[in-house]
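Several structures are given next for inspection.
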Structure 1
Amino acid sequence: MTNLLKIIVISSPNFNSSEARTVTRLLESGLEKFHLRKPDHSTHRIAHLLDEIPKEFHCKIIMHRAFELMKDYDLGGYHHRSGEKLRKTSALRSRSLHNASELEVETDILDYVFFGPVFPSISKSGHKPKMSLLMLRNALSKLDSKAKRPLVYALGGIRKNKLSTIIEAGFDGVSLLGSIWGKPDPVRAFKEFATSANNYDQSNFS
């Protein structure tokens, strides 16, 4: 399933017994990038999860924090926290940004960035936007003048009914967490979101 609006799914920060199977099903269903983020868990446990996911999908997995696993697994890339020193890797490099001024720093050497929260977060209580959508639109439009710019993914409070607002603001894609893992069936939630994005693309760009 190919959408003009790109979709990334970020892992739940916690483990669950069926996670490897769920992640595999997401990737089988057309998910292009899965961000593996387990900030409160050991590298060993994260590695065990990777071992349970077929190697053919490792190239679609982007690692958070556990950079040492990049040498042991053929992963798709590494995601940097805001302020983290840029790592040397031939894989994709991305970063989380939270202020408009950050969009003008190092973005020419990143493949893509997360920017947010754009809306009040679904998974983090009290995590709210720091700037208006108009300010966001202006900040994103300035990137278009760059010879090389990263793709910018909206993060925070992303729901299907926000699609038009996200696209009109100038985002290239969305990063989903709460809207996927907060549902009884994460794979179904992803498919429904992807279908909504695809239908919106077809109705507005046909």
Structure 2
Amino acid sequence: MQRASWVLLLLAALLVIIPQFLVPLAEPPGTLHVPVAVSLDRPDTWPYAFGAMVCHQRSDRSFFIRENQLPVCERCLAIELGMALAFGAAVVVSPPFGFFASLGPFLPRRLRGRMGVLVVGIALMLPMVLDGGLQLTTPYVSTTLVRVLTGFLYGIGQGGLVIGLVGSMAASLRRRRQKPPAVRSLRRNPDEPPR
């Protein structure tokens, strides 16, 4: 059951990522530029609809394949790839269920406690938050390399949070299923004092 949970997470991530590469490859060069007119009867536009929900899709901050813009920017793509890497690692490691128990096997022994897991998660996410915050509040503009690296680290951290949450929910479900049935009193009248 554990490995199946992690495989499902990885498959979900790949289901989002792979079409983002296949659609620009399949279309004639130079035909896809954001915004793409999304239509339910054209599945080749669906990755762009998803991209519009999670990303600014600026062309100056996006990769192109065959002169076709990818559905998400460089940083969002790196976040998705970082999450997929984290889910792939969970498939290989198959950590136990429980939030902190799920994340512990990925860390050195001295960081496997609750505080260590939280510190590592924040450390992975903080660079992107700082870089994005600086861009939002100052004239600073980060480079493609910085956006990709900070996004990738953030994706690993975010993937770790998802792994922890799924592990925690699975552990909770397992505990509910394993609860023993309620014990009935053998006394005829529950208000009667024991003999």
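One of 1, 2 was used to compute FRET efficiency 1/(1 + (r/R0)^6) of positions 58 and 170 (r between Cβ atoms, R0 = 41 Å, to 0.05), and the answer was 0.60. Which one was it? Only one of 1, 2 returns 0.60 for FRET efficiency 1/(1 + (r/R0)^6) of positions 58 and 170 (r between Cβ atoms, R0 = 41 Å, to 0.05), namely 2.
A value of -21000 was computed for helix-only ellipticity at 222 nm (-39500 (n - 2.57) for each DSSP H run of 4 or more, over all residues; to 500); which of 1, 2 is the source structure? It traces back to 2. Look at mean projected area of the Cα convex hull in nm² for each of 1, 2: the largest one is in 2. Matching task: 3.0 is the computed value of distance in nm of label points 7 Å out along Cα→Cβ at positions 42 and 154. Pick the structure from 1, 2. The read-out comes from structure 2.
All of the numbers you see were taken from the coordinates with simple rules; none came from a lab. On a predicted model such as this, the values are computed, not experimentally measured, just so you know. Cβ atoms are built from the backbone, for glycine too; each structure is taken alone.
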